[in-house]
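Participant: The data blocks that follow each hold one structure.
A short reminder: the numbers here are calculations on the coordinates, not readings from a lab. The model shown is predicted, which means the values in this text are computed figures rather than measured ones. Cβ atoms are built from the backbone, for glycine too; each structure is taken alone.
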Structure I
Amino acid sequence: MNQADVLDVGRQAMQVAVSVSLPILGLTLIAGLIVAVFQAVTQVQEMTLTYVPKILAVICAFVFFGSWMITTVVGFMSQSLQAAEHVTR
């Protein structure tokens, strides 16, 4: 295994991490913006009001994207373990 292979595995790991976390972060960002606009319009400045919509957004993200996320991570780990098997030979 040379330096290019190590960098390629690192690049793939970062790509999988970003692609798996992006749906959760995106939905949480949208929920936070909606709550912030609602708080600005109604002048309600309650700090704990933002937690419930964000938690619901994370739960919805896991419901809708959970199977894809697990498939992506398991595929990457399977590929990594197969590559590790070839390195040790």
Structure II
Amino acid sequence: MKIRIKRIHGVATWSWGVKNEGCCIICQNPFEACCPDCTVPGDGCPPVFGRCEHALHMHCLVKWLESLKDGQQKCPLCREDWKFREA
């Protein structure tokens, strides 16, 4: 007995792999979507991770850090000094 496949409909999904956090804490958009400054999701605005393990859209974090008047770079969620997590 032979089987012939006439058609195949492939479906795929992807995610950034952010644990326990489905959205950016600043803009509240999911990481699979883009931040308010971007028009399309993707590598142009990836989530960035701090040593404190919090994740944010890259553009949201940059705006946050630039808005701090005292120049001290703090995580917007836990207020620890912001240091990028090493890969």
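Participant: Suppose helix-only ellipticity at 222 nm (-39500 (n - 2.57) for each DSSP H run of 4 or more, over all residues; to 500) works out to -3500; of I, II, which structure was it derived from? Let's see the in-between values first.
Facilitator: Details: I: -32500; II: -3500.
It must be structure II, since only it matches.
Participant: Something else now. Starting from the value 0.65: which structure in I, II was FRET efficiency 1/(1 + (r/R0)^6) of positions 2 and 74 (r between Cβ atoms, R0 = 30 Å, to 0.05) calculated from?
Facilitator: On the way: I: 0.65; II: 0.00.
Checking each candidate, the match is I.
Participant: Hey, distance in nm of label points 7 Å out along Cα→Cβ at positions 18 and 66 derived from one of I, II reads 2.0; which structure?
Facilitator: On the way: I: 2.7; II: 2.0.
Attributed to the structure labelled II.
Participant: Can you say which of I, II returns -0.60, -1.01 when log10 I(q)/I(0) by the Debye sum over Cα atoms at q = 0.13, 0.22 Å⁻¹ is computed?
Facilitator: Derived from I, not from the others.
Participant: In terms of relative contact order in percent (Cα under 8 Å, 6 or more apart), which of structures I, II is highest?
Facilitator: For this comparison of relative contact order in percent (Cα under 8 Å, 6 or more apart), the top structure is I.
Participant: Next question, about the same structure. Given a value of 2.8 for distance in nm of label points 7 Å out along Cα→Cβ at positions 10 and 26, point me to the structure among I, II it was derived from.
Facilitator: On the way: I: 2.8; II: 3.6.
Computing distance in nm of label points 7 Å out along Cα→Cβ at positions 10 and 26 on every structure in I, II gives 2.8 only for I.
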